Structure 1
Amino acid sequence: MAKLTRLDDIVSLCKRRGFIFQSSEIYGGLASCYDYGPLGAELKRNVRSAWWKNVVQMRDDVVGLDCSILMHPMVWKASGHADKFADLVTVCKKCNTRTRVDHLQDGPAAVEHTEHINIETEKAQPHDLTKKVCPACGAVGQFGPPMAFKLMFETQMGANADDQMTLYLRPETAQGIFANFRNVLDSTRVKVPFGIAQIGKSFRNEVTTKAFIFRTREFEQAELEFFCKPGTDDEWYNHWKQQRFNWYLNLGIKKENLRFRDHDPDELAHYAKACVDVEYKFPFGQGDWQELEGIANRTDYDLRQHQRGMRTMTEWFEKKGDLTKITLREEDPDYHKGPLSFFDEEAKERYIPYVIEPSAGVDRSTLAFLVDAYDEEEVNGETRNLLRFHPHLAPIKAAIFPLVKKDGMPEIARKLYDDIKGKFACFYDEKGAVGRRYRRQDEAGTPFCITIDGQTKEDNTVTVRERDSMKQDRISLDQIKNYLREQLDS
C-alpha cells in the first residue's frame with residue numbers, strides 16, 4: 001500500500017533530484033522564491049506545453065499572445081488594481097508578526113478567501129479581532145488596527161527625473177489580453193466567440209506565502225480570456241469548467257483528488273457573475289483542499305473599464321501620471337458601440353463581449369502533478385521511490401543504459417542515444433549497477449529505461465523496462481524509436 005504523501009517528502013525529493021531549489025540558497029535564500037533545476041525546468045516546460053497544446057493548438061477558436069510584463073500605468077487604473085488590489089493586514093502586538101486578516105482563525109477550521117479588497121472602502125469597515133489567534137505566537141486578540149497592504153510591486157522607468165514614471169510589475173496576465181483585444185480583432189480573422197491565451201510571469205507582494213511553490217511572490221500564470229456574445233456566457237462557462245477539469249484528469253491527476261468549489265455570492269469578485277475553483281487535495285497538514293485553477297465569468301467588465309480608461313488618458317497627462325488623483329470618466333451611454341466592441345456581421349449588431357476566464361497557476365499545477373505522481377512502495381524488501389508522471393509530463397522520456405562498460409555495449413548505447421535524443425528527451429547513464437540506475441530514473445519519473453546487454457549483439461534486441469509495472473520486454477533495436485513514439489503519443 002502506497003504511503004501517504006507529505007509535503008516534506010516532495011520538498012526533499014525536489015532538492016535531491018534537481019527539480020526545485022531555494023532561490024539564492026548560497027546567501028541564505030530569498031523567502032518564497034524558487035529556482036527550477038534541470039528536471040524541474042523540463043517538467044514545468046512540459047506542463048506549459050500541455051496547457052498550450054490543449055487550449056490553443058488543438059482548437060480553432062483560440063489564438064495566443066505574449067504581452068510585456070511592464071504596461072502603461074493606466075492599464076492598472078482602468079482594471080481597478082491601482083485602487084482595489086490590496087490585502088487587509090494586522091500586526092500582532094506581542095510578536096510583531098504581520099498577518100492577513102482573512103487568514104486569522106478563531107477555531108479549528110477556517111476558510112481561506114483570496115479575493116482582494118477595495119483600499120478606500122475597506123478602511124471604514126470594522127473587524128472584530130478579539131477572538132483571533134496569532135499564527136506565529138498563539139496570542140489571542142492582541143492585534144493592531146487592520147490596514148491595507150498594496151500587492152503590486154512598483155518600479156521606475158526613465159533615466160531622468162523629469163521623464164520618470166512609476167510602473168508596476170503585472171499582478172496578472174489577463175489585462176495584457178484585454179488591452180490587445182482590438183489589435184487581435186484587426187490583425188486576424190477571428191470573430192466572437194473566440195479566445196486569447198497567454199502564459200507568463202506575474203508578481204504579487206503577498207503578505208503570506210505558503211507551502212513551497214503553492215503561493216509565491218513571483219509565479220507563472222496560464223490564462224485564457226474567451227470572448228462570447230452576452231446570453232451565451234452560461235453555456236461557455238460550463239464548457240470551460242468541464243474542459244479544464246478534464247485536462248487534469250487526462251494528464252494523470254487522480255479523480256478523487258480533484259473537485260469543484262463554487263464561490264459563494266459574498267466572495268465573488270466585483271466583476272464576476274459566477275466563479276468556480278478547481279481544487280486539489282494538497283498534502284498540507286492532513287490534506288487540504290486548495291485552489292488549483294479558477295474559472296470565472298467576468299461579464300463585459302474589463303473591456304468596458306478599458307474603454308473608460310482610454311477616455312481618461314487626457315487626465316493622466318494633466319495630473320502628471322499620478323493615479324491617485326485620477327478618476328475614471330463616467331461610462332459612455334453608448335458604451336456597446338465603443339472601440340473595444342465587436343460588430344456581428346451576421347446578426348448586424350454591435351456589443352461588448354462577455355468573457356469566460358480559466359486562470360491556472362503553472363507552478364501550482366506543477367506542484368499538483370508532483371504530489372499526485374509521488375509514490376513509495378516496497379520491492380524485494382527495499383523502498384522504491386518513484387514519480388508516476390503521465391508520459392507527456394515526464395522530464396525524461398527514456399534513459400539509455402549499457403549493462404556494463406565493455407564488450408561494445410557503451411558504443412551501441414551511445415549510438416542509440418544520439419539517434420533518438422532529437423525526438424525525445426533522453427538520458428544516458430553507465431555508472432553503477434543497473435538496478436541503482438533504474439531507481440534513479442524512477443525518482444526522476446522516467447517512463448522507460450532501455451538497456452543494451454549481451455543479447456543485443458546476438459539478435460539486435462534491447463530490454464525496455466516500464467517504470468510503473470517494472471515489466472521488461474525485448475524490442476528490436478531498430479524499432480525503439482517507433483515504440484517510444486507509440487507509447488508517448490498514446
Structure 2
Amino acid sequence: MKLDELIEYLKYKDLINFKNVEISGISYNSNTTKQGDIFVCLVGEHTDGHEYAQNAIDKGAVALLVERPLKINIPQVQVNSTRLQIADIADRFYSSPSKGLNLIGVTGTNGKTTVTHLIQKILEQNDCKCALIGTLGYKLSSDGEYRNAKHTTPQAPELQATLRMIKDIEKIDNVVMEVSSHSLEQNRVGGCRFNGAVFTNLTQDHLDYHITMDNYFNAKSLLFSRLAEGNFAVINSDDDYSQRFLSVLPEGVRKYTYGVKNSADVMARDVIFSLNGAEFTLVVGDKSYPVSLHMNGMFSVYNVLAAITSAIAMGIDIKISIKALENVHGVAGRFEVVNKKPLVIVDYAHTPDGLENVLKAAREITPKDGKLICLFGCGGDRDATKRPKMGAIAQKLSDRIIITSDNPRSEDPQQIITDIIAGLNSVSPEIVTVEPDRGEAISMLKTIAENNDVVVIAGKGHEDYQILRDKTIHFDDREQARKVFAGSVI
C-alpha cells in the first residue's frame with residue numbers, strides 16, 4: 001500500500017519529507033521492524049518511540065508516524081497522538097476487516113474470559129464458526145489450540161492483522177473478543193466495528209492506571225458509546241453501574257438486560273448449588289427453561305446469563321444456547337478443580353470482588369465438617385489499595401488463609417504481604433499463615449488441608465509463569481497443586 005493511501009483518512013497535523021513510498025507493514029518496536037514498514041513512534045509511560053526511530057530505519061523502516069518532527073530525512077506523518085492514531089492506520093492497512101465480521105466485544109472487571117468462551121460455544125452449537133480473542137491468546141474454535149497474546153486485547157496492528165486472517169484465510173465470520181479498559185483507553189480497538197457489546201460487572205481493579213472508578217467506568221463505557229444503530233448491548237442489571245452504561249448507548253442501539261436480583265429481560269431464578277454444579281430456572285419473558293450446569297458459583301450463573309442474552313440478541317434459539325452451555329465443564333484457571341480430596345480449586349480471582357465471589361461459591365460446596373482454606377497474594381506494581389481489602393475478604397469468608405506472593409514484579413514481596421495483613425483483624429497462627437514463596441505455600445497445603453476441606457488457590461489461574469523482580473520463571477498453580485496432592489483422590 002502506498003503511503004498516501006494509508007493516510008488518506010488520517011487526521012494529521014503535517015507531512016514532512018513526503019514521498020509516496022510503498023508501505024509493507026506497521027511496526028512500533030524498532031527491534032522487530034522489517035523492510036518497508038512504517039514505524040510508529042509510540043509515546044508511553046516509560047518509553048518514547050521517537051528515541052528509537054533511527055534504529056527502526058536501520059532495520060528497514062521507510063516512513064515514520066510521529067508526534068514531533070525528527071531530523072531524519074525520510075517521510076514523516078505528524079499526528080497529535082501516535083498511541084491513539086496507530087489504530088487508524090492499522091485499520092486502513094488491513095482494509096477494515098471488522099466490517100465483514102460479526103464482532104462481539106465483552107468487557108467488565110470479572111468474567112470476560114468465561115463469557116467469551118461461552119458465546120463461542122453457543123455459536124458453534126448453532127453451526128456457526130467463531131474465533132475468540134482474549135487473555136489466553138486467540139483461537140479459531142472452542143476445541144482449537146490457543147495462540148499467544150501479550151495483552152487481553154492486542155495492540156492495533158496485531159489485532160487488525162488477526163481479524164483479517166480470521167476472515168480471509170480461516171473463513172470465519174464470527175469473532176468474540178475480550179475488551180479491556182486499557183485497550184479502550186489506548187484506542188487499541190480503534191477502527192473495530194462491534195455488532196454487540198456485553199457488560200459483566202465493574203468493581204475495583206486497575207486503579208493504579210485509571211486512578212478513579214469514574215475514569216475506569218469512562219474507559220469501559222467507550223465500547224458502548226461507539227455502538228451504531230442496530231447494534232446490541234447486553235447489560236448486567238444487578239451491577240451498580242448498569243444504569244450508567246445504559247445511559248451512554250446511542251439512539252437505535254438494541255438493549256438487553258440480564259440479572260438475578262433486579263428485574264431484567266433474562267433472569268435466573270431458584271438457583272441451587274451442589275458439588276456437581278449449579279441449577280436454575282431461566283426466565284425469558286413469560287417462558288421458563290430448566291438449566292443444569294457443570295460450572296459452579298453465582299458468578300458462573302451471571303456469566304451464563306450474559307452469554308445466553310447475547311445469543312438472544314443474535315437471534316439464536318434459547319434451547320440451542322442451553323444445550324451448548326450444559327456441556328461446558330469450565331474454562332482454564334476459572335474455578336478449575338485440580339484435586340477432589342481435598343477439593344482444590346484454582347481461580348484467576350485477583351480483585352476484591354473476584355475473590356469474594358469465588359470464596360462465596362466455594363463456601364456453598366464446603367462440607368459442614370470441612371474447612372474453607374484460601375491461598376492468595378497480590379500483584380506488585382499494581383493498585384496497592386486493594387491489598388488490605390482482599391485480606392479482609394479472605395479472612396471473613398475463609399476458615400484459614402495462607403498469604404503468599406503473586407507476581408511481585410519490582411516490589412518487595414514482604415511489603416505486599418504487609419499491605420495485605422493490614423486488612424486483617426487477627427494474625428493468629430491457627431488462622432493465618434504467611435509464606436512468601438508461592439511454591440512452598442502450596443506445598444504446605446499437604447499438611448494443612450484434610451480430605452473434607454475445600455482449598456481455593458487464587459490470583460493466577462491459567463498463568464504458567466511468575467514475574468519476579470529480575471526474571472520471569474515458569475510457575476503454574478495447577479501443576480504445583482497436582483504435584484503436592486499426587487496420590488490423593490482426583
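Values in this text are rule-based calculations from the coordinates and carry no lab data. Please read all numbers here as calculations on a predicted model, not as lab measurements. Cβ atoms are built from the backbone, for glycine too; each structure is taken alone.
Summary of computed values
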quantity	calculated
FRET efficiency 1/(1 + (r/R0)^6) of positions 299 and 443 (r between Cβ atoms, R0 = 35 Å, to 0.05) - structure with the largest value, from 1, 2	2
Answer label among 1, 2 for the case where distance in nm of label points 7 Å out along Cα→Cβ at positions 51 and 83, calculated from the coordinates, equals 3.0	1
Which entry (1, 2) yields the derived value 118 for volume of the Cα convex hull per residue in Å³, for residues 419-466 alone	2
Relative contact order in percent (Cα under 8 Å, 6 or more apart) derived as 10 - corresponding label from 1, 2	2
Structures 1, 2, by mean count of other Cβ atoms within 10 Å over residues 131-138: label with the highest value	2
Identity of the structure behind 1.2 (criterion: distance in nm of label points 7 Å out along Cα→Cβ at positions 219 and 371, calculated), options 1, 2	1
For log10 I(q)/I(0) by the Debye sum over Cα atoms at q = 0.05, 0.08, 0.12, 0.14 Å⁻¹ computed as -0.25, -0.61, -1.16, -1.41, the structure of 1, 2 it came from	1
